[in-house]
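Visitor: In what follows, structures are represented as structure tokens.
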Structure I
Amino acid sequence: MAGHLRPSGGAAEKVDALDRRIVWFLQQDGRMSNTEIARQLKVTETTVRKRIGALVGAGLVTVVGVPDPAIAGLTLSAIIGIRVHLKAMHQVSEQLRGYPEVRYVGLSTGRYDIIVEAFFTDQEHVLEFVTSRLGALDGVTAVESSLILKVVKFSYEWEIERE
């Protein structure tokens, strides 16, 4: 998987061409049956089932249904940059994990210490979240939120070498 980040050592290095091809098929259609993948790859269904089980078990692949946030009335999204006292970084990020609005929490370098993606019902919800929820967290020193006006691309897919 040249050019892509992957952990050194461990389970990721045991991924072979067949595993990558199975993942590629799942990226095209996450509901594709093991039988259909096996037919396409000219291997047994048992092989595909075991390979997917191993990939999931190793934490290298997660198979989930991803609902549109609008289904829950969450029609506004924001990227929020948070600066914190460095000694509070882990504590603040753990608290953010528990907020239902938050879909992504990343510790980062650069201008912000923590980057959050969150979904809201409206601007009042954003205001309440930023002022009452983030403002109440010990260690937070600054918050900058950017509302997403339009999503041009949203994907969990990336190039998998098919060999």
Structure II
Amino acid sequence: MPNGIPSHDTFPRVFSNLNPEQFQNCFLNWVKSIGEISEGEVIAIDGKTLRQSYDKGNGKGAIQMVSAWATANRLVLGQCKVESKSNEITAIPKLLKMLEVKGCIVTIDAMGTQTKIAQQIVEREGDYVLALKGNQGNLCEDVDYLLMLNQLILWE
């Protein structure tokens, strides 16, 4: 650069003046231009709390993000911030709208095991692997029943 390397104060000023939605759109377009998602690619969706993102002085809690990670390409495909007083269940559908999941396998932890999320993946011609916990009542019982039936069929 003509005036040398920017100081450490310059970077926060630049980033604080960016429009987050436009930056995200530019980022997604850039990611799409450099990376090609392969047929059968595993896209891992997971939520994380950003370290040291809370601001006690202003009464702001930590920032929670949901990210999509292309495992074979080792590339973040997109991220979506979880709104305050919400959870991953509301952020995952927004993230899925940004992604091309056709022919891919989307994995999500138990928090995202929701029929609407599974339906959205199928409508976009993707497959899914959703985690299941014992506290998910009827769904867990249904899966246990189907596994038991499958074992009975194998024994015959």
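Visitor: Thinking of I, II, which structure, once mean count of other Cβ atoms within 10 Å over residues 89-96 is computed, gives back 19.1? Spell out each step's value before the answer.
Guide: Values: I: 16.5; II: 19.1.
Value 19.1 for mean count of other Cβ atoms within 10 Å over residues 89-96 corresponds to II out of I, II.
Visitor: Same structure, new question: Using distance in nm of label points 7 Å out along Cα→Cβ at positions 17 and 65, single out the structure from I, II with the greatest value.
Guide: Details: I: 3.6; II: 2.3.
Largest value of distance in nm of label points 7 Å out along Cα→Cβ at positions 17 and 65: I.
Visitor: Continuing with this model, one more query. Identify which of structures I, II gives the largest calculated value of relative contact order in percent (Cα under 8 Å, 6 or more apart). Present the calculation step by step, with values, prior to reporting the outcome.
Guide: Working: I: 26; II: 16.
Largest one: structure I.
Visitor: From I, II, which structure was helix-only ellipticity at 222 nm (-39500 (n - 2.57) for each DSSP H run of 4 or more, over all residues; to 500) = -12000 calculated on? Kindly include the intermediate steps, with their values, before the conclusion.
Guide: Details: I: -8500; II: -12000.
This figure was derived from II.
Visitor: For distance in nm of label points 7 Å out along Cα→Cβ at positions 57 and 97, which of I, II scores largest? Numbers along the way, then the final one.
Guide: On the way: I: 2.5; II: 3.5.
Comparing I, II, the top value of distance in nm of label points 7 Å out along Cα→Cβ at positions 57 and 97 belongs to II.
Every number in this text was worked out from the coordinates using simple rules, so none of it is lab data. What you see is a predicted model; the values in this text were computed from it and never measured. Cβ atoms are built from the backbone, for glycine too; each structure is taken alone.
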